[in-house]
1. Name the one structure among 1, 2 that distance in nm of label points 7 Å out along Cα→Cβ at positions 50 and 74 of 3.8 was derived from.
2. Identify the structure, out of 1, 2, from whose coordinates relative contact order in percent (Cα under 8 Å, 6 or more apart) was calculated to give 34.
3. Which one of 1, 2 has Rg/Rh (Cα atoms, Kirkwood Rh), for residues 26-65 alone, as calculated from the coordinates, equal to 1.12?
4. Out of 1, 2, which one gives 1.0 for distance in nm of label points 7 Å out along Cα→Cβ at positions 18 and 34 as computed from the coordinates?
5. If helix-only ellipticity at 222 nm (-39500 (n - 2.57) for each DSSP H run of 4 or more, over all residues; to 500) computes to -6500, which of 1, 2 did it come from?
6. State the single structure among 1, 2 that was used to calculate semi-axes √(5λ) of the Cα gyration tensor in Å, giving 31, 18, 11.
7. Tell me which of 1, 2 gives 17.1 when you compute mean count of other Cβ atoms within 10 Å over residues 2-9.
8. Hey, distance in nm of label points 7 Å out along Cα→Cβ at positions 10 and 58 derived from one of 1, 2 reads 1.8; which structure?
Structure 1
């Protein structure tokens, strides 16, 4: 990520149901990533993560763990297997 900051993140609501592809929706987020480096930003991001996932506190606090921030530049939403919308 340090050498190539372009990223994509796929989020979907698929299940293992054979008919699911007609109901499934997915969002692909396209953007760039950067490491969170300043102490105030790290503390803020850490708190957000620990509030949501308290079981990760020990992992987040390890010296080798980096926190990253993604700046989203585009989102692509696909519903009903073929209905596509984009932002912006």
Structure 2
């Protein structure tokens, strides 16, 4: 989850000269405002789902199932691949 935030911060810094230093749950909005339509809806969905689990993963004592973990990993892999390509543009 931290890597998704780091990717997002890198993109907003490079393409917009700013980063989200407050509520990470709104990071997708800043990225959308900077990239516009270059931020695909599918990638926004991946990022939203990752960020929605951030507090649970970092601060909760709740266990998640293997299927939930695999799903989160898939979201992260897809978002990271896109972000790395977008960063090089």
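1. Numbers: 1: 3.8; 2: 1.6.
Comparing all candidates, it corresponds to 1.
2. Derived from the structure labelled 1.
3. Label of the source structure: 2.
4. Derived from the structure labelled 2.
5. Structure 1 accounts for this read-out.
6. The read-out was computed on structure 1.
7. Only one of 1, 2 returns 17.1 for mean count of other Cβ atoms within 10 Å over residues 2-9, namely 2.
8. 2
Readers should treat all values here as calculations from the given coordinates under stated rules, not as data from a laboratory. Computed from a prediction, not measured in an experiment: that's the story for all the values here. Cβ atoms are built from the backbone, for glycine too; each structure is taken alone.
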